[in-house]
1. In terms of mean count of other Cβ atoms within 10 Å over residues 105-112, which of structures P, Q, R is highest?
2. If you work out relative contact order in percent (Cα under 8 Å, 6 or more apart) for P, Q, R, which one comes out largest?
3. Of structures P, Q, R, which gives 19.0, 63 when Rg and Dmax of the Cα atoms in Å is computed from the coordinates?
4. If distance in nm of label points 7 Å out along Cα→Cβ at positions 81 and 97 computes to 1.9, which of P, Q, R did it come from?
5. Supply the structure label, taken from P, Q, R, corresponding to helix-only ellipticity at 222 nm (-39500 (n - 2.57) for each DSSP H run of 4 or more, over all residues; to 500) with the calculated value -25500.
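Any read-out appearing in this document is the output of simple, stated calculations on the displayed coordinates, not a laboratory observation. None of these values were measured; they are calculated from a predicted model. Cβ atoms are built from the backbone, for glycine too; each structure is taken alone.
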Structure P
Amino acid sequence: MYNRSFSDYSLLFLKGIAMGIANKIPGVSGGIVAVVTGFYDELIFSFQRLNFKAIYLLLRGRFSTFWKYINGAFLGTLLLGVIVSYFTLSLFLDLALSSYPLYVWAVFFGLVLASAILLYINYKKWKTKTYLYALIGLVVGIGLSILSPSEQNTHLVYIFICGIVSIIGMTLPGLSGSFILILMGNYTLLLVDAVNGFGRWVVNMILGQGTLMTDDKHYAMLFGVFLAGSLVGISGLSALIHRIQKKAKDELQAILIGFVFGSLFILWPTNKISLDYSLTAVSIFWTIFWGLFGLIVVFVLDYYERKK
């Protein structure tokens with residue numbers, strides 16, 4: 001594949017950190033980071049190599065061939081950065097969601113709203129056919145907002161499906177994987193609680209105290225199932241999405257734009273707080289402030305992308 005120096009791999013590691021942050025924040029797609037920083041094509045190529053042939057090579061003990069086949073140096077460095085960002089950012093999100101839930105969801109709403117606006121503005125293929133596809137996406141998004149309770153679900157099969165579907169954010173620029181997890185009701189469970197629980201469980205296992213952490217052991221199991229689903233999604237969905245993009249890119253993008261707009265109701269901040277939460281003039285002001293902050297962040301990122 002590519003001949004990279006140590007500085008190249010260091011930069012790739014930093015790109016992985018940025019991609020992990022993007023994947024964790026609703027409204028920001030990790031795929032966008034890949035596009036902006038110039039490794040999207042290699043990422044999709046490497047993901048598609050995580051297939052049955054790779055498993056065959058691994059089981060036969062042909063580790064060197066396996067590593068070269070999957071472009072392992074690239075994937076390993078990138079995913080290490082993603083992992084580092086996941087386990088550091090999740091601690092901050094855990095604290096923020098516990099102390100300032102209204103403001104955190106206001107930021108998320110602003111991020112997704114800005115992403116939807118930019119998707120609409122940047123889409124240049126509007127015509128009767130694509131408007132109809134966008135309408136389909138809008139109806140589906142609104143339907144999910146109205147019909148879906150978006151409640152947390154810890155069933156292992158559902159967790160596995162969450163892993164499969166959430167990986168879309170890395171393979172399809174413009175659609176946030178963490179936003180999909182919000183729609184499925186498991187964002188906090190999987191990207192905050194499970195990640196933190198898994199981290200604590202690993203540390204306590206190293207210290208010889210793993211058996212004392214029953215809750216963390218449960219979170220570690222959930223995170224493991226979620227990760228397994230993500231690996232399946234990486235190899236399966238990346239190939240499928242690549243084919244769809246080749247044959248119906250305009251229609252797919254139109255559906256996504258409508259879907260994101262229609263799903264905004266789920267992110268409305270007051271829908272994410274308890275009924276006994278009292279709104280004051282001060283809290284409303286800061287909610288609007290943080291919503292605008294999220295909006296501006298995405299516009300700034302878009303400006304940087306255009307400068308690139």
Structure Q
Amino acid sequence: MKFLVTGSNGQLGFELVRTLTPLGEIAATDRRTLDLSRPETIAPAIRELKPDVILNAAAYTAVDLAESEPVAATMVNATAPGILADEAKRSGALLVHYSTDYVFDGTKTGPYTEDDTPNPLSVYGRTKWEGEQAIQASGCDHLILRTSWVYGPRGKNFLLTILRLAREKPLLKIVNDQIGAPTSTQTLAEATTHILRQWQPRQSGLFHLTASGHTSWHGFAKLIVDLAGPPYPGVEPIPTSEYRTAARRPLNSRLDCNKVSAQFGLQLPDWEQAARGVIAQLLASTPRPT
């Protein structure tokens with residue numbers, strides 16, 4: 001089989017190329033070869049590469065900047081996935097697309113299921129939901145995988161930011177009233193590969209896919225700093241009201257993953273177990289500050 005991965009130099013795309021390589025030929029594309037911000041280039045690239053499976057790991061993920069750049073965010077997160085879906089429908093390919101917990105407003109007391117109605121609080125969340133809707137409306141074979149709090153050993157993410165700030169600041173103040181499941185790119189890519197090994201056309205649909213368990217951003221940051229050890233600083237919990245951002249975030253980002261477990265026999269590891277592995281990997285390759 002031939003797999004096309006968009007955003008192959010990004011944190012998730014890089015891991016997808018690694019895990020999918022044993023399954024077939026990989027067309028790893030980046031902005032130079034497939035730029036989702038230029039919709040007129042998408043169809044020609046897909047038709048030239050002729051993939052059996054398209055994995056859309058590219059996205060506009062600058063959550064706060066999207067508030068002032070809604071057109072750019074819409075182009076990448078909504079318009080481009082719609083074009084990818086149309087091309088998948090035309091050629092009979094499967095489209096795998098990654099979405100986000102930010103499609104919800106976070107007011108539900110329990111974990112969100114795939115049947116809950118989205119109500120995004122931000123431009124980023126709205127454009128990601130519009131991308132989901134465009135894919136579903138196309139009629140193509142698809143897997144929309146909603147995940148949350150994605151991090152990994154490369155790219156830009158919360159884990160790497162905390163490790164950097166911990167070297168620069170005497171005290172970190174991190175919100176403790178936003179709850180979710182940090183999900184590593186390595187785990188997410190391996191889960192995607194597991195799903196693709198089993199997938200049949202009748203299994204198209206929307207699935208929640210996150211690490212097990214949950215924590216707060218403060219809890220995640222404290223784990224990072226505790227594992228990094230001295231001379232890293234303390235981590236003080238603060239409410240969201242004390243940390244103003246351009247985009248509003250959902251307070252509850254927990255996603256119910258029972259559907260993907262039942263359909264594909266898949267349960268991702270506990271968030272802390274996975275995070276400890278990634279943090280250890282990073283610390284082993286990074287000189288400790290003195």
Structure R
Amino acid sequence: MLTAWHARANGELAVLVGSGLEAAVWSFGSGLIMLTILLLANQRMRVGVKKVVKGLRNHDFPRWYILGGLLGGAFVGVQASVVPLIGVALFTVAFVAGQSSNALLVDRIGLGPAGSTAISPIRVIASVLAVGGVIVAVSGRLTGEISLMPVVLSFLVGALVAVQQAINGRIGITAGNAFSSTWFNMIFGTSALIAASFTQVFWGDMQVSALPSDSWWVYTGGIVGVVFIAMSVWVVPKVGVLIFVLISVSGQLTGALFLDIVMPTSGTVITPTLFIGVGLTFAAIALSVSPRLLTSRR
């Protein structure tokens with residue numbers, strides 16, 4: 001549910017500074033600063049970082065796994081670029097479609113720490129049901145002409161995030177500490193976004209603006225991002241990528257519904273389709289975990 005707040009805070013900050021990329025740099029960068037302070041104060045987190053470095057040296061996992069933060073940076077960069085072109089609703093549909101479909105493949109090849117899970121009919125139906133729930137939930141906000149390339153990019157970055165969540169889970173197992181793994185994620189994600197920002201400034205496509213001082217809540221995206229990544233590092237090894245994706249999607253829609261009720265933005269209209277969409281995503285979760293429940297009862 002916090003991811004809905006994360007999107008709202010980062011989106012408002014992007015409006016205030018006039019750049020989605022600058023808002024993303026602040027979001028990742030502030031999260032990195034907070035985690036670095038925690039790293040200096042927490043011995044268990046420092047031990048976890050040392051374990052990851054040792055794992056890299058001993059080839060305990062493929063070295064490219066440590067670059068998971070680059071995939072997170074790619075997500076934020078694509079989001080900032082395509083949302084103005086196709087809107088939040090269509091971006092969300094394409095992103096969730098890419099994330100949930102690739103989660104099936106990621107679990108099948110055993111990229112994550114939970115091991116290999118076969119692509120069963122139930123898992124496919126659950127994935128399709130989740131995407132359908134998102135489509136229903138945002139159907140009232142799908143307006144305007146559809147441009148193919150931004151939709152394709154949104155789908156691809158969703159697929160990349162599924163990979164990121166799997167390899168983050170693997171790094172977390174090595175570290176034995178979710179925040180240690182998240183720290184590496186924030187380092188590479190922040191570095192990628194800063195590099196992209198310098199490129200934009202160099203070519204004159206972006207100007208760095210002063211940060212606003214009268215809306216404190218827009219700066220909370222960083223800490224929410226840290227909590228979300230750390231939670232995924234902890235949960236994915238236990239349930240796999242697909243189930244985590246389905247749970248997070250249902251939480252995001254539920255959080256969005258809650259924010260639309262208590263903190264509506266200009267033009268917000270709450271329709272029955274949003275409630276139906278949330279219900280469909282929860283049905284997808286129930287369907288996806290049903291084989292685990294049946295097995296545990298036996």
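1. Working: P: 25.0; Q: 15.1; R: 19.4.
Going through P, Q, R one by one, mean count of other Cβ atoms within 10 Å over residues 105-112 is largest in P.
2. R
3. Numbers: P: 19.9, 65; Q: 18.7, 58; R: 19.0, 63.
Attributed to the structure labelled R.
4. Working: P: 2.5; Q: 0.5; R: 1.9.
The structure behind it is R.
5. Values: P: -25500; Q: -11500; R: -27500.
It must be structure P, since only it matches.
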